[in-house]
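Some structures are shown below for you to check.
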Structure 1
Amino acid sequence: MTEERDLLHINLSKIIEERDLLNASLSKMTEKMERLQTSSKQNKICPAGWKMFNCSCYFLHEESGSWDKGRQDCRDRGADLVVIDSPEEQKFLVDFTKRPTWIGLNDRDNEGIWKWVDGTPLTLKYWRTNQPDNGGGIPKYGEENCVHIRSDDSTSWNDLSCTSSLQWVCERIP
């Protein structure tokens, strides 16, 4: 009986987690729909040096730095590190970035639970084969809690130490 109760508790936890992911995804889609509706009513443009895609503006910083440095730079620009929420946005970013670039995804709060900088959980995934691996247990790599786009195959994601030095891409609504 205890075993059955424990199994039910585990199944309930999984169902709750799936529900939370679906709710987060629905919230994100609703927000994007509202942005599209608002954007279609207004003729907004991106600031100089930024590139428009769908309803967002993107800035690719050529300087390199830690994930935290990149995030702070984005915030100073009224933006944040990019949140990838569609296959089209992933493709745009693959074409937009030319070398490994920080994106707004990390698992710093809870190892293995990936969240975007806006708090939404990871739903779409573009991990490189055998990633994420948190350094594969190799001490020289340390904890790998931050994510960059454009790993060796130029299209997928890899987890990396947040103190590594990469360029970053910011996203903001015009």
Structure 2
Amino acid sequence: MASDSSSEKKPKSYRQYHPYQDFNVPIQNLYNLPSSPEYLFSEEAAVQRRSWSENLTYYTGSGYLAGAIVGAAKGTLQGFKEAEAGETLKLRVNRVLNTGGSAGRRFGNSLGILGLIFSGLESGLVHFSGTDGLLNSVVAGLGTGALYRAAAGPRSAAIAGAVGGLAAAAAVAGKQAVRRYVPI
């Protein structure tokens, strides 16, 4: 039986990569890297945006980290203020650590949830509108604030939505200003 040429696999093309070639070291580790492009279509390569799952991870994680740091700092200061004159050093340290940890968890969880809601709303808006821009971020900020404070009543939700929209607009405007005016 003759083999059909269409069923034969073409060998993948690779390029040799030597990570230490510029350092003149005797180590000869060569790696085979694919020479094909990372993206199949050029439209995918042109997009300068994270995927929804990367957005979810980024906003939630950075929100939790920032909240935990701010909360721990605030709680630590509060622990120093609450220390009483007759306490031993061990009790003072324990009070500072407990209040710092407690406040850090509260703030971290709150900002992590805000990041989670914001990333979900923003990714959904980008998906349904088909565009990525300032308006999607502002609307996601409005929705995040409103959803986060919805249980406190409509007035509180409206105020929090306005604050969220302003914060998102300021963040996007700051990001664009940094891209434009700060050389990297």
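Every read-out reported here was derived from the displayed coordinates using simple, explicitly stated rules and does not represent laboratory data. It should be emphasised that the depicted structure is a prediction, and the values quoted were computed from it without experimental measurement. Cβ atoms are built from the backbone, for glycine too; each structure is taken alone.
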Requested in this report: Identify which of structures 1, 2 gives the largest calculated value of relative contact order in percent (Cα under 8 Å, 6 or more apart).
Outcome: 1
Query - Of the structures 1, 2, the one that 1, 7, 8, 11, 11, 10, 9, 9, 9, 8, 6, 4, 3, 2, 1, 0, 0, 0, 0, 0 was derived from, the read-out being P(r) over Cα pairs in 5 Å bins from 0, in percent - result: 2
Query raised in the report: Looking at structures 1, 2, which one was distance in nm of label points 7 Å out along Cα→Cβ at positions 26 and 82 calculated from, given that it came out as 6.3?
Result: 2
Report task. Taking -23000 as the value of helix-only ellipticity at 222 nm (-39500 (n - 2.57) for each DSSP H run of 4 or more, over all residues; to 500) derived from one of the structures shown (1, 2), identify that structure. Result -> 2
Query - Identity of the structure behind 0.65 (criterion: FRET efficiency 1/(1 + (r/R0)^6) of positions 50 and 66 (r between Cβ atoms, R0 = 25 Å, to 0.05), calculated), options 1, 2 - result: 1
**Report entry** Given 3.0 for distance in nm of label points 7 Å out along Cα→Cβ at positions 98 and 130, calculated: source structure among 1, 2
**Finding:** 1
